[in-house]
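Presented below are the structures under discussion, each in the form of C-alpha cells.
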Structure I
C-alpha cells in the first residue's frame, strides 16, 4: 500500500459519474464508484457504458503515473475491449488496472471490475498512446 490519498475525479464524464481514484502508483490504478440511478440502464441494471467508462478511466490512469505533475504525460485510448461477465450484487464498483507493457509511444493494460461483494463484473484489455498532457485541450 502506498501513501496515496484518494481523489474525487472532478473533470468531465469521470466527475459526472462520481469516480474516485482510490489507489495510484507506477503501473497501477484503482478507481471506485458508488452506484446510483445515473449509472443504470432503462431496465434498472448497471449500464454497460458506466462499466466501460470506469475501465477506460482506470486503464488510462495506470499508464501515466508520475509523482511530479509537471512531468506527467497525457494519453488517448487507441483500443478498449470489455468483456461483461456478471451483474453487481453490491453498491460499489472498483476497477483495478495494471500496465502489461509500455514503450515510448504506447502502453497496454488489463483491468477487472468487481463489486463490494467481490463479484466479477467485467474484464478488459486496453491500448493507449502517450500524448502531451494538454494535447486534447487545444
Structure II
C-alpha cells in the first residue's frame, strides 16, 4: 500500500492519540470524517495499522522493576525457549536478535525476589544478562516518514 502524505498525517494523529475522533483528525488533515474512516480502514485491512493498544504504568500496576534480559541459548534450547516465552507473564517484549545473544526481552517484575525466581526459570535455557531500567529516555516513539 502506498502511504501518501495524507495517510502519514492520519497515522501521526493516531500515533499521538489512537482514540482521537475521525472528525478531529479530518479537521487537521483537511478531509471529511468518512474519508478519514475509509483511509484508516484501508490501512488496517492492508496491515499498515496493526492494532490499537493501551500503555500501562508498570509501577502503578504493581511492578516495581522493569528490566532488559539478554539470553544466550544453550545448544538445543533456543526452540524450546521460543515455544515457552509467550507463556511468561513477565515478558512484555521479546526479540530474536543477531550477535552474541539470541534473545532480548523486556520484562516487568514485582521486586528483586520476583526477578531472582524469574531468572531461575530462564537459566535452564541459557546464559542470562540482566539490566534494570532506571528511566525511559525514548519510549514508544512514533514512526514518522523518512
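Coordinate-derived values only; no laboratory data. Small disclaimer: the values here were computed from a predicted structure and weren't measured. Cβ atoms are built from the backbone, for glycine too; each structure is taken alone.
Points to keep in mind about this one:
- For 3.5 (distance in nm of label points 7 Å out along Cα→Cβ at positions 23 and 47, calculated) the corresponding structure among I, II: II
- Here helix-only ellipticity at 222 nm (-39500 (n - 2.57) for each DSSP H run of 4 or more, over all residues; to 500) was derived from just one of the structures I, II, and that gives -4500; the source is I.
- Label whose coordinates, when mean count of other Cβ atoms within 10 Å over residues 15-22 is calculated, return 12.1 (choices I, II): II
- Which of I, II yields 0.05 [FRET efficiency 1/(1 + (r/R0)^6) of positions 31 and 111 (r between Cβ atoms, R0 = 30 Å, to 0.05), calculated]: II
- Structure responsible for 18.8, with mean count of other Cβ atoms within 10 Å over residues 7-14 calculated and labels I, II on offer: II
- In this comparison of I, II, the computed figure 1.4 for distance in nm of label points 7 Å out along Cα→Cβ at positions 55 and 79 is attributed to I.
- Answer label among I, II for the case where Rg and Dmax of the Cα atoms in Å, calculated from the coordinates, equals 19.8, 57: II
- Looking at FRET efficiency 1/(1 + (r/R0)^6) of positions 71 and 119 (r between Cβ atoms, R0 = 41 Å, to 0.05) over structures I, II, structure II comes out largest.
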